Structure 1
Amino acid sequence: MKGCKLLVVSELDRTGQPAGDPLLIIDKLGAGIGDTVMISSDGKGVAERLGDDKTPVRWFTLGLVDPRKLNGR
């Protein structure tokens, strides 16, 4: 996980409100507090990002959402 940041994130429902339990994810995209990110639990995707087929990591940032595109703005 060298070079990765750990983030605690909340999934959002359709209205943009937190839903479910928080998740611990790795981030290599530079996300920060207040950012909205797309996340994935794809095992192959995280293995490719970390270069480790046996990593216990499950969740990772797949992309950063442009704040101007949220809620149709």
Structure 2
Amino acid sequence: MKYLDGSEILVGDVVSIDGQHWGTVIASFDSRQFSEEFPEREWFGPDSGVVVSTDFAGVVHYPSSDHVHFALVRRK
């Protein structure tokens, strides 16, 4: 998954979601990257998109088509 500017969304990125909320990317199924706290073996189901630990709803899976919601705040 990529940001609107074409750069890759990476595990550990802090993102702004719709300009209103914050989150940290904890898994990327597209690039097969997973945080140490949430290793690949713990995931069942999604095979694309990213998972973000958000400040408004806990852990949320965003399908690849939802990349427009994110703006990179900072890299890990």
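Each reported figure results from applying straightforward, stated rules to the coordinates on display, with no laboratory input. Everything numeric in this text was worked out from a predicted model, so none of it was measured. Cβ atoms are built from the backbone, for glycine too; each structure is taken alone.
Given that distance in nm of label points 7 Å out along Cα→Cβ at positions 27 and 43, derived from a single structure, equals 2.7, which label among 1, 2 identifies that structure? Among 1, 2, the structure yielding 2.7 for distance in nm of label points 7 Å out along Cα→Cβ at positions 27 and 43 is 1.
Taking relative contact order in percent (Cα under 8 Å, 6 or more apart) as the criterion, the top structure among 1, 2 is 2, with the largest value.
Taking FRET efficiency 1/(1 + (r/R0)^6) of positions 11 and 51 (r between Cβ atoms, R0 = 25 Å, to 0.05) as the criterion, the largest value within structures 1, 2 is that of 2. Quick one: helix-only ellipticity at 222 nm (-39500 (n - 2.57) for each DSSP H run of 4 or more, over all residues; to 500) came out at -3000 when computed from one of 1, 2, so which one is it? Source structure for this number: 1.
Matching task: 18, 13, 12 is the computed value of semi-axes √(5λ) of the Cα gyration tensor in Å. Pick the structure from 1, 2. Traced to structure 2.
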